[in-house]
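Asks: Structures incoming, each one as structure tokens.
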Structure P
Amino acid sequence: MSGDEIQELIALLGKNENALHAKKIVDNWVHIRWYTEWNFWNELEKIIEGEYTVLPIHKFSGDHLDVAIHRSRKRNLQYGLMFSVKKLNTHNICLYIERGDDNMYYGLTILDEHNSRIASNSPVYNEFAARLEEVSNWNREPEWIAGNWFKEPVNFEFFGEQNTLKLVNPEYRDKYTSKLWAEIKDYIKVCELESFELPVGEPAI
């Protein structure tokens, strides 16, 4: 920050009771982080539930946020929102939005009858995974078929990027979650998930 910017900031803090308000914000920043993320997930869940059923697997919770925001060690950041797009015998092709430890991302994962994501690594999906390479930012991993980062990133771990901070504003959050949902629906469409079937001759799953 330049000297001029610092002087502008000091001048702003010197007006009315701005300095007192600023101290209150600093003292409660961790709570602001918690509720900003909590409100985001709840609002996104409501949008999703208008068209799909959200699954309990890896779903965000107050406990998840407590661990992510209040702890510095042994944190599990693999949570978010998952919903089934298509059922194939005992497998569920799902779209999973995961918080992670960097910019938030989303992708396709496959659950078996025990709700294990290792089904994503099954050879029966090799051709499907290869086809999705053209429409995805990142390709197959043991628990993922493919996935993307959001075009307008949000990062709850760093909590300093513009899009993330502006989620405190309810109106901005409403518009932003709607944009994310539109992006996810476009991905589902280009992946042709709802019409996807296993190739003829593949073993039953």
Structure Q
Amino acid sequence: MKVGLLGASSFVGQHLIPLLLDKGFSVVGFSRKPPENSEGIEWRQVPMEPLSQEEIPLWISVAPIWVLPDYFRFFQAHKAQRVVALSSTSRFTKENSSDPQERRVAQRLREAEEHFTSWANKNKVSWIILRPTLIYDWGKDKNLTEVARFIEKFGFFPVFGKAEGLRQPIHASDVAAASLEALLKKERANKAYNI
């Protein structure tokens, strides 16, 4: 069975490709630039090529959830039956932030989730939203890798203010594994999970 993967060249996408192939899926990867390891997958560049009649019933999007509306027509043309999408727990944790930009991110995530679920329900497409907190992949992310480099160089990491912002980092390979499980567990439908 075919799986469409939006964001195939991202670090989560790179961990997800071999997992999908190991499960016997035929993977159609979509991204702005080809992934380093594209062996075994069909490759499509975004912006999307003209719509075809090709059926791709299963989708995983590791791209920002707010870009999904750009692909709704595309999903429908390819007869999507199930879509797993990544969002973020920032939808909740930044909702009441003192920083207006963080509040806008939280609002943007909330609105994107609502738009996605509304579209999916209206079109009878099964959906799952996964909300990681802070995705890292040693040497590839710009979050924990920078913190680790600072600590290696100076032996400490400064914490300013009350340091009340609790975040549980999750490795990109774990997000990929959770995305695959969400795709496979059809009894888990039309729900969102904080991971």
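Asks: One of P, Q was used to calculate relative contact order in percent (Cα under 8 Å, 6 or more apart), giving 17; which?
Replies: P
Asks: Suppose you compute mean projected area of the Cα convex hull in nm², for residues 67-122 alone for every structure in P, Q: which one lands on 4.6? Could you put the intermediate results ahead of the total?
Replies: On the way: P: 4.6; Q: 4.0.
The read-out was computed on structure P.
Asks: Where does the value 0.45 come from, among P, Q, when FRET efficiency 1/(1 + (r/R0)^6) of positions 155 and 179 (r between Cβ atoms, R0 = 35 Å, to 0.05) is the thing being computed?
Replies: Q
Asks: Further, regarding this structure: Work out the source of 3.1 here, i.e. which of P, Q gives that when distance in nm of label points 7 Å out along Cα→Cβ at positions 59 and 131 is computed.
Replies: Derived from P, not from the others.
Asks: Of structures P, Q, which gives 30, 21, 14 when semi-axes √(5λ) of the Cα gyration tensor in Å is computed from the coordinates?
Replies: Values: P: 40, 17, 15; Q: 30, 21, 14.
Value 30, 21, 14 for semi-axes √(5λ) of the Cα gyration tensor in Å corresponds to Q out of P, Q.
Values in this text are rule-based calculations from the coordinates and carry no lab data. Please read these numbers as outputs of a predicted model, since none were measured by experiment. Cβ atoms are built from the backbone, for glycine too; each structure is taken alone.
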